[in-house]
Structure I
Amino acid sequence: MSRYLTIAEIAKILNMPESTVRSHRNKFPQYIPSVGEGRSRRYLPEAVDIFRLIAERKKQNRNDIEIEEELSQKVSITVEQQQNVPQSVEQQQSLVETLQELFSVVMQKHENATKTVNDKITLLADEMRLERQNTTCQIKALEQQNTQLIQEIVELKKILKQQKKPWWKIW
C-alpha cells in the first residue's frame with residue numbers, strides 16, 4: 001500500500017460504509033494524514049490504521065472526546081502546508097494572532113481539564129475521609145459492645161463462684 005487512497009478505498013479496506021469513514025474524517029481531520037483538497041484529496045496508507053482505531057473505539061461506545069484524547073497521544077497532528085506563505089507584514093501578523101488565539105484556546109481547555117481532575121480528586125478525598133470516619137465510629141461501637149460483653153461474662157463468673165455449684169447444675 002504505497003500509493004494514496006480515496007475515502008471509498010479506505011471504506012472498502014475496512015469493510016465500512018463510506019459515509020461512516022467520511023463522518024470519522026470530518027470529526028478528526030487533524031489526525032488523518034492526507035494530501036490535496038476537495039475531490040482530489042487522497043489519504044496516506046497510515047490513515048487506514050487511524051480510521052480503524054476510531055471505528056474500534058466507536059464500537060466500544062467511546063465518545064468523541066475520549067477518542068480525540070487517545071488520538072492526540074498516539075497520532076501526530078497533521079498540519080496542512082500552505083502553498084502561499086504570507087508575504088506582507090499584515091498577513092504575518094494575522095497568522096501570529098491566529099496562532100496566539102489557538103494557543104489560548106488549547107491552554108483554556110487544558111486548564112478546564114486540570115480543574116475537573118482536581119475537583120474529582122477533592123471529591124474522592126472527601127468521600128474517603130467520610131468513609132474513614134464511619135469506619136472509626138463502627139469500630140468504636142463494636143469495641144463498646146465487646147467491653148459490655150466482657151463485663152457481663154465477668155459478672156456471671158462471680159455469680160457462679162458465689163453459688164459454689166458447677167455451672168451445669170444451675171439450670
Structure II
Amino acid sequence: MNEPASSRGRTSFGPGSGPGYWLPVVGWMALIFVLSTDTFSGGQTSRILAPLLRWLFPGLSEHASALGVFGVRKAAHVIVYAVLAWLWWRALRRPVRHDPRPWQWRPAGLALLFSASYAVSDEFHQSFTTARTPSAWDVLLDTAGAAAGLLVLWRFGRWRRWW
C-alpha cells in the first residue's frame with residue numbers, strides 16, 4: 001500500500017473527507033446564486049446601502065452616495081469570489097492539520113479556473129432575471145477577486161511558514 005503520508009487516515013466521511021471539503025463550496029455557490037437574483041439587484045440593495053451610507057456620513061451628496069453604493073457592490077464581487085476560490089482550493093488540496101506538503105500551484109490554478117467558470121455561469125443566470133443584466137466586466141472583477149484571494153492565501157501561508 002503505497003499511499004502518500006498526507007492522505008493516510010482519510011476516509012469517505014471522516015476527517016479529510018469529501019463532504020467536509022465540498023459542502024462549503026456547494027453552499028457558497030448556492031449563496032452566490034441567490035445573490036444573483038432580482039432580490040439583490042442594484043435597485044434593491046441601494047435602498048438599504050444608500051441610507052446606511054448617508055447615516056454613516058451625514059454630509060454625503062447624492063452623487064457620492066451612488067458612488068459608494070457602486071463601490072460596496074463591486075467590493076462584494078471581489079470578496080465573494082475570493083472566498084469561493086479559497087473554498088475551491090481547500091476542497092481540491094484537502095489540507096490537514098500540520099500538512100507537510102509545500103504550496104502547489106495546480107490546485108490554486110484549478111480553483112481560479114473553477115471560480116472564473118462559475119462567474120461566467122452566474123452572469124448567464126443573471127440574463128434570465130428581469131432586474132439584472134449580465135456583464136463581462138463583472139466576470140473579470142469576480143475572476144480578479146478569486147485571483148487576489150488565492151494570492152492572499154499563498155502569502156499568508158508563506159508568512160505563517162506553512163509552505
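Source structure of the calculated read-out (distance in nm of label points 7 Å out along Cα→Cβ at positions 74 and 146, 2.0) within I, II: II.
Ranked by relative contact order in percent (Cα under 8 Å, 6 or more apart), structures I, II are topped by II, which has the highest value.
From which structure (I, II) was distance in nm of label points 7 Å out along Cα→Cβ at positions 26 and 66 calculated, if the value obtained is 2.3? Derived from I, not from the others. Which of I, II yields 1.50 for Rg/Rh (Cα atoms, Kirkwood Rh), as computed? Comparing all candidates, it corresponds to I.
No lab work stands behind these numbers, since they all come straight from the coordinates. What you see is a predicted model, and the numbers here were worked out from it, not measured in a lab. Cβ atoms are built from the backbone, for glycine too; each structure is taken alone.
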